[in-house]
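Asks: Take a look at the structures listed below.
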Structure I
Amino acid sequence: MRFTQTPLPGAYTIDLEPFTDDRGEFARAYCAREFAEHGITADVAQANLSQNSRRGTLRGMHYQLPPATEAKLVRCVRGAIFDAIVDLRPESVTYRQWFGAELSAANGRALFVPEQFGHGFLTLADDTLVHYQVSEFYTPGAERGLRYDDPALGIDWPDEVRLISDKDASWPLLDPAADSAQP
């Protein structure tokens, strides 16, 4: 696997390094030792599949509050998504900054999302399937979200949002005054 640090500390894109022969390809999608070499030691509490029928489906932007914060390893196994993350660590130099990457079945890329990051994705193709491993159990009382179109974040989604849940569309906007309180 090839780990590439994103502009947000602790978040990585992870590309496969397949072995190819007459039979096809083989690649490791996860190795605890290689992840630990990059400071990623999160346990896996759950593995989830998200099936999305239509292009333009947006899921997110989700996170959980302490003590139930989640790290995620996200990979698109059918179709394509634009995966976006937001640094929500108040002490971070990249607080409230976002990063996005295209994950697809074709490129095999994964995105590691550290704890205290908002996460969401927009499908770029019909019939898209996303697999993600999560370090914490889903805890409804700790669940929160960010508005995908919050001007305080300015996420540049590469396609139109055509389908979104009422809950995800109604997360509150961030308070712009809160940024001035950050160092």
Structure II
Amino acid sequence: MVADKNKEKKQKEIEYIKEENEERGDLMKKIKRLKEKLKLCQKEKNEYLEGWQRAKADLINFKKEQERRIADYYKFANENLILEILPVLDSFEEALKHSKDEGLFQIYNQLKSILKTNGLEEIKALGERFNPEFHEAVGEVKSNKAEGTIIEEIQKGYKFHGKVIRPSRVKVAK
């Protein structure tokens, strides 16, 4: 009887150990599945984070580009007005060639000062090498100066905030 009880007890212990091992095996499988799921979640998290970071960088770059475009818009908004004033400036220069009126000279200087303050600058031409970016050749003149040197300026050229809005019309040495 004692042997039967010991046998029964051992049998129960073996069954308990088997159940425990099965539960442990199930737990290990669960843990393994959870670890795989965690890896997938971490991978997704990283993808979302990288996507968000790219989107944020794109937005920052877009905002900077928009700010630059708006600044350029304001910078060049007066370009047409300046182009309309240039013939008046040319007329002043012609008048000053034929007159020594000090008042006329002061008005001319005020106008040039206002235009310069707003971004207008003259393109230097006389004595310079011909550059098609800044000069427009309207003729060639025989000269003892080096070929391609500007001999005469027919009409002044101007840049507005660094952009050529009217090239200098010039005659070039042959």
Structure III
Amino acid sequence: MAKVLVLLADGFEELEAVTIIDVLRRAEVEVTVVGLGEGPARGLHGIPIVPERHMDPMRIEGYDALVLPGGMPGSANLRDDKRVLALLKRFNKDGKLLGAICAAPIALEAAGVLAGRRATSFPGLELPSAEYVEERVVTDGQLITSRGAGTAMEFALALVERLVGADQARQLADRMLARR
């Protein structure tokens, strides 16, 4: 079974976070929701989510992917956290799947993992080291990025496809009446 870490920082986009977590769990992916601090993480629209774990102490052995929901200031909080940057660098070095949606690719940029790779983000955000494209979901090797809350389902299904296979992603999309 694939295992994924989803990081939540105060100011995360709730629709993106919940869609990612829900769709991955429907695909029988083991998802661990991790908060940067103690207690609930409060979303951009005031919705709190209680993480299952916190960053300290953080063991990442056995995880296949690290996924970052967007939103502001959540994405800036991820980008500015040295522990998050270290995790991103380690997952990238180990060739593991990295996903970021909306504003969260700014954390990938800060970690130096976008250099020379195709990526997208919420319109207007700068990713100077990447080849920026305006597609809804962009996959480049072990990197998946997406534009925003309106693309959260497509993004989550792209993660499912990479983690458990195209057939399972297609079947799950059909069961949820999702467009792909």
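Asks: Thinking of I, II, III, which structure, once Rg/Rh (Cα atoms, Kirkwood Rh) is computed, gives back 0.96? Don't jump to the answer; show the numbers that get you there.
Replies: On the way: I: 0.96; II: 1.76; III: 0.93.
The value was obtained from structure I.
Asks: Among the shown structures I, II, III, from which was the value 10.1 of mean count of other Cβ atoms within 10 Å over residues 64-71 calculated?
Replies: On the way: I: 16.8; II: 10.1; III: 26.8.
Among I, II, III, the structure yielding 10.1 for mean count of other Cβ atoms within 10 Å over residues 64-71 is II.
Asks: Given that helix-only ellipticity at 222 nm (-39500 (n - 2.57) for each DSSP H run of 4 or more, over all residues; to 500), derived from a single structure, equals -10000, which label among I, II, III identifies that structure? Intermediate results must be reported in sequence, preceding the final value.
Replies: Working: I: -1500; II: -23500; III: -10000.
Source structure for this number: III.
Asks: A follow-up question, please. Out of I, II, III, which has the highest value for distance in nm of label points 7 Å out along Cα→Cβ at positions 24 and 96?
Replies: Greatest value across I, II, III: structure II.
Asks: Next question. Among I, II, III, considering only relative contact order in percent (Cα under 8 Å, 6 or more apart), which has the greatest calculated value?
Replies: Going through I, II, III one by one, relative contact order in percent (Cα under 8 Å, 6 or more apart) peaks for structure I.
Asks: On mean count of other Cβ atoms within 10 Å over residues 8-15, which of the structures labelled I, II, III is highest?
Replies: Working: I: 19.2; II: 10.0; III: 24.1.
Largest calculated value belongs to III.
No lab work stands behind these numbers, since they all come straight from the coordinates. The structure presented is a predicted model; accordingly, all values stated were derived computationally and were not measured. Cβ atoms are built from the backbone, for glycine too; each structure is taken alone.
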